[in-house]
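Peer 1: Scrolling down, you'll hit the structures one after another.
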Structure P
Amino acid sequence: MPTVSTAALARGDGPPHPPADAVVVGGGTVGGWCAYFLRTSGLERVVLLEQDRLGQGASSRAAGIVRTQGGTAWAVKLGEWSRRFYLSQADLLGIDSGFTPQGYVLPCFTTADVTAAHERMAMQNGLGLDVRWLEPDEFDRMNPCMAPGLTLGATYRAQDGYLHPPRNVTAYAHALAVSGVQVLERTSFAGLDVTAGAVTGVRTSAGPIASPLVVLTGGPQLAGVGGLAGITIPAGAVRHQVAVTEQHPDLAPARLPMAFDLAFGLYWRPEDGGMLFGMSNPDEPPGEARSVDTEYLERIRGRLHELVPVTAGLGLRRTWAATIDYTPDHLPIIGPAIASGQTLNGAFVASAGGHGMMWGPAVARAVADVALQGSSPVVDTGDLGLDRFDEHGRSRLATDPIALPFPESTVQAQAFPESTPQAQAFPESTPQAQVSGEHASSSAGKEGPR
C-alpha cells in the first residue's frame, strides 16, 4: 500500500474522500448547528471538519448568555431566533442546551444612558420584544443584592436567560449524529479547490473532499481559516475573562437577574449559588490569550464590589481566560466568500462576532439558508456580508452599541505567553483557554462567547 507523507497530508494531498453535498469548516456552535441545518434541509451528504474535537474551543467555555436586547434590529432578531430555538430543542431533538429564563437588566447610570435605552427599547418593542422600563425604585426592588440608589432605571426583559455551554455542545453533537452528518475530528482544513470562480472542494489533512458548497466558520480562528482559502475575513481574536464567586444566600437566582454594566464591559448571572461575572479589557490588544490578567480582574472586581457589595467578601471559586472572536462593528458576518474582490461561488462565511451562545444557532440557520436559497427568513443578511468591509477591515455599518468593549482593530498582535506570573493553569489545557479553580472544567466563557 502506498504511503502518504506528513507534508502531503498538511497540504491536503492525501487520499480523496467520497464527494459531499456540503462541507462545513469548524466544529463550534456556529459550524455544528450549520451542518445540522444543511443536512435537515435535504442535503444528502454533509461533512463537518474540526481540527480538534467538537466544542473544544470557545463553545464549551462560554458564559452562556442569551440576551435579546440588542442594539440593532439584526441583533434583536438573531437573539430572539436563537432563544426560541433553544426552547424548542427538547421537542425537536430529545435533548436541549439547558436554557434557563432568568431576566436581564441593562442599568442606566447617566441621562445619556437613559435616552439611549429608551430609543433601543422602542426599536425592540417594535420588533415584538416585550422589553420594559424599570424606574429606579422598581429596579432596586428587583435587584436586592445590588447597592440601592445607583441607577436612573433600566431596561428589562423577563424572557432573556442563559444556557449551559457544555450541554449545548452535547446537544449539537447529538443533532449531528442523529441527522447523519459525517464529523471528521482531528482533521484540519488546508484550503479550497476552485475552478472558474466556483468552489469544487476542500483540501484537508485527511485528504481532499469534492463539494460544490463550503461554509467557513471558526470563531477566533476564522481569519486564519479564511487565509488558507485566500479570503480576507476581518474577524479578530482577543482575551476574555470570567470568574465565579463563592456561594452566598444573597446571590440566589430569585434575587439576581442577569445584568450588563455596559460602560465597564461587565456582566453577571447566577451560577451554582454564587455569581458568574465576565469582562473584556478595551485596551487589550488583539491576539490569542492563554492566561488570566489578575490585575485587570481585580480592577473589575472593584467595580463589581461597588455595584453588588456582597461580592466584596467572597472569594473566587473559578477563574479562566479564553480567546473569543469579534468583528470591527460587533455584528455577525453572514454571506458569500470574496477572494481578490470577486465572489467565490459556493463558498460562504459565518461568524457570530463573539456572540456564539446568543446568536450562534440563528447565524448558523441564516448562513445555511443563504447558501441553499440566497436569503433567510431569520434575518435580512444583505448588509451582513464581507462586502461591508473595506480593504482595511473597516465596516460601513454603525457599531452595535450593546457589546463588550472589543478592540477597534482585528489585526492580531503577538500571542500572549502561555505562562505568566498571572496565569492559572487548567489541568486539561487546550489551545484556546486555560481555567483554574475548583471544578474548572464545568463551564467557561464570556458574555461572549455568550
Structure Q
Amino acid sequence: MLPSAICPFAPKLAEFDASQSSIAYEALNRPLCNLVKETLEPYKTSNTQHGDAFRIAIALGAKTEGKLISLYLSVSDMENNKRTTGKAGKLLRKAFPFISEKSAESFAVKYKDLFYTPTQGLIVKTSVDPESFAQVYTMKQAPASDPKLGNGLSSLAASCMRYSFNHLDCHPCSIYGSGDFKMVWVENSSGQLMARCVVAIRGGKFAPSNVYTNSDIATKTIQEYLTAESDNAENQNDSWINCRLLKVESNGGFIAPYLDHYQCAVESSYGNWRLSNNSFEIEFNTTSGESGSPYQCENCNCSVHEDEICFANDSVFCESCYCDNFTHCDSCEESCDNSEIVKVLGTHGTFCEYCASNNEDILTLETEYDGATFAHIDSCVIDSDGYAHHVDSNTWFQSDIDSEIYNNDDLADVPTPNLTQMQALEFYTLTIVKDENQNRTRVYTLKHWLGLDSCGAIIDNQLELGL
C-alpha cells in the first residue's frame, strides 16, 4: 500500500474491499478514478501492491463539478459524505501532499481536457438530409465521461454504425434521408459529437429511437429537446411502422444500416423501403452496412445476425432452431444433437452419450433409474458382481452385512445397521403384531445377549465382538 503516513485512506482500503455497497463505490466515476490512479502511480513504494492507487482513487469518491472537482479529504469526510470542492490540481495535492507540483498541474490539464472542455457550448442540431445522417454518424466524438446507459441510452463510442464505410457507395445511415426521419444531435463548442438520435417524423409524429451518448450532460441536453418536440407533435403515435427508407443498391444487395428496432421492411409503391411489422423483403439487422446477412440458418433459412449465430455440425443456425435441435456438451464442449444427450445422475452438467460412456467418473447403471442409464461415480455403489447402482435413499440401500444393493422394501426396521429383513433375524427376534384392522407390523427386538455400542454397532455382551 501507499504509506499510511501520507495517505489517510490506507487504513480504510480493507474496508472498501469488503463492502461493495460503500458510498465511495456508489459514487465511482471510473475515468476520473483512472486519472487519479495515473497521477499516483509514480509515487508507489516497493511495498505497494498492484491496484492500490486505484483503490485509493475510489476512496476519494471524486466527482466532476464543471471546472472544479469535489472529493473527500479524510476518512471522516468520507464517513459523513462531506466532499470538498476546488480546483482539480490544487485539491488533489491537498489530499496527497507527497505529489509534486508538476504532477498536480498535469492532473489539472488532463482533468480539464476530459471533463470540462468537451461539455462547453453544447448545442442541439437537426437535419433531414441524407448527407447529414452520414456526417453525424462519422463525425469526431468528444471524449467520453462514463455516462449512465440502459433504458433507451446506448454508448456513442460503441455504435456499430460510427465507421466511415468507405468501401460502400454511401454510408448506410444516409438512407434515413427519405424525408420520414430527422437526425438530432448535440455538438460541443469544438464541433465534437456528444449525442445523437434518429427520430421518425412521418405524418406529423415525433418518435425518437435510442439515444447514443457519451456524457450525462449531453444526455440531458438532447432528452430535453426530444421531450419538448414529442409533447408538441400533432401525431402522438411513436411507431416507426410504414416509415420509409431510401432504397440504394450495393454489390448485388442493398445498403442497410443496423436498426435498433423495426428491423423488417418491404418495398413500397414509391420504390423505397417501408418498415413493416410482420412480412419483410429485407432486414436491417447486420452491422456490415449491406443487406443479405452472410449467415443463414441451416434449418429455417432465415438471415442470422453475426452476433446471434449458433454453430453446430459445421453449420449456422439461428438461436431458436439451435435450442430446438442441439445441446452443448460440457465435456467435449461440442454442440450435439439432442438425441445424443444423455442424463447423468449425480451431476449438474450436460453430457453427450459418447462422453458419458468414456468418462472414468461416470458409470453405466445396471438398471435404468429415473430415465437415466448413467450416474456419477460418487452417487453409485458397486455390487459384488461389479455392477453399478445409483444410490437413492428413497429407493435403494446398501446392506452393512454383504455390501449388496437392495430395494428399500426389503429394509428391516431396526435401529442399526442397514439389514435386509432376512439378515436382521440373525440379531433380532421378530414379532408380528396385528392392529384392530388386522394390519401386520414387523417388530424387531435385539436378542438378549446382544447390545449396541456408543456408535450403534451390534456387540456381543459376552464376547464384546463387533460385527
Structure R
Amino acid sequence: MLDHPLTVADLGEGAPSAAGQTEQVAGATVLRHPSAGSLYLNFYYDLGHVAPEDLPYLDLLTDVLDELDTPTHTAQQLNTLRSTWLGDSRVLLDFWTGRQEGAPCHAKLTMSLSLLERSLQKAVELGGEWLYDTQLTGPAAEAAFARVLSQQKLNMEQQFIQQGNAYAAVRASAHYNVENAASERCSGVSYYRFLCDLLEKADWAGLGAKLETLRAQVLQHAQLTVSLHGSEQALDTLRTLLPGSRFAAQERDAAQPYAEPLTPPVNEAFIIDGGVNYAVQVWPMERRSDRKVLARVMSYEYLWHNIREVGGAYGTGMLSSDGVEYLYTYRDPHLTESYDTFAKGPAELAARDYTEKDLNDLIVGAVAKLDTPRKPRAEARELDRQYFCGITEAMKAADRKALCAVDAALLKEQAAGLADAMAAGVKVTFGSRDAVETAGSLFDRVETL
C-alpha cells in the first residue's frame, strides 16, 4: 500500500509473460503456455496465401457455421454439445501488425475454445466436426445463407448509426496499413457492399460452392498453429489426439504475411439516419509508445472540454496505434465545427506548460492501459498475438521505458509537429445529410448508406 499518490517511479517494469514452447505434431505447430485452471485451445490457420477478394467470404464462413448441420448432428444439436462441453467456442478472423522487419500483417482463421482439461478429447472432436464437417451446400445451407446475410446487413445498418466512429476509423486507416485494409474489407463499408451484392444476386448454391472450395483450401493446406494454454499433462494428451483428428495433415504451406495493395487516401462522407455525426481524422504515424502520452493530453485536456463539454458530443478522443493515429467524435451534433476544433488542437497543446504533476498523471494513466488486468481467455489470446507478431519481453520493456521517459520538451515537440502530420491524413465521416451537405467541401466523395 503506497502512502502517496502513484508516481512514475512506482510503476516498475511490469509483469513478464510466460514463455511458450513449440513442437511439430501431425503437420501442425503446437505452441504451449502454462495455465492454471481452465484450458484454452486456439487453432490458427494462416491466411497469407489467400487472395484479398476471398477474405470476406472467409469472414462470412465464420458467421454461418453456427447455423449449419453436419452429417452427424443438426446445427442445434451441435450448438448444444458445444455449450455442454466447452465454456466458450468461436470462429473468427484475426489481423495483427507484426513487430518483425517491414511490419508484416499476420492474418489468421481462428477457432478459439475454452474448456476443462478433462474435456480435451471432446473439444478436439467437436471442434473438428464444427469447422470441417458443416454442410455448406444443399437447401438447408442455402436457406441459412439468405437468413444470416439479411440479418448481418440489418445489423451493420444499425451499427453505422450507433458506432459510426469505429467504422469511419477503420475506413480511413485502411489507406495506411494492411491490417486495417483487411479489417475494412471484412467488417467495414466494403463488407457491407459485399453483403448487399450477394443478397442482390441470391446465388446461394454458388455461394456454398465458393465457401466449400475456400474452406478446403485453408483447412487442408494452410499452415496451422495449435495453441494450448494448459498443463504438461494436457500437452501429452494433445500429442496423442491430433494425429487421429480432423486437424492432422501431411503437408501444409509455410506461413507468410498477408498482403494487399493499399488504396490512395480519399476524404469520404457516408450519410446515415439517426441525426448524429461521427467525425474522424486519421493520419499515418510510425509506431512509438511515447506518443500515447500526447494522445492522453489531446483527449482529456483539449478534446473533452471543446468537443464534449462545449460542443455537446457524447464522446471524443485521440488514439495512437500501429501505423496510424486518429481523432474522433461520438454521437456529435456538429461536424464542420468539430473538424475546426481538431485543427486548432496541436497549437494549443504546443503552447501549454506541463508541470511535473501533469506529466506524472498523464504517464501513469498511459501505463495503466498497458497493465489493465485481462480475463484468462483474453490473456491467452494476447500471448498468442505476441507470439505471431514477434513481440519480445525486451520490446515491451523498451516501450514502457520510452513511455515513462516522456518530458515536457518532448510533449511540446510532438504537439508542434502534429498539425503537419494531421494535414497528411484523411477525414471520414458518418453523419446526417444536413451536416454532410453543409461540410461538403471537406469531402472528395459522399455516399448514402
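Peer 1: Could you figure out which one of P, Q, R the value 23.8, 69 for Rg and Dmax of the Cα atoms in Å was computed from?
Peer 2: Working: P: 21.4, 77; Q: 36.1, 107; R: 23.8, 69.
Answer for the origin of the read-out: R.
Peer 1: Taking helix-only ellipticity at 222 nm (-39500 (n - 2.57) for each DSSP H run of 4 or more, over all residues; to 500) from the coordinates of each of P, Q, R, which one would give -5500?
Peer 2: It traces back to Q.
Peer 1: Name the one structure among P, Q, R that Cα Rg over 2.2 N^0.38 Å, for residues 232-279 alone of 2.51 was derived from.
Peer 2: Among P, Q, R, the structure yielding 2.51 for Cα Rg over 2.2 N^0.38 Å, for residues 232-279 alone is R.
A short reminder: the numbers here are calculations on the coordinates, not readings from a lab. All figures in this text were calculated on a predicted structure; none of them were measured in a lab.
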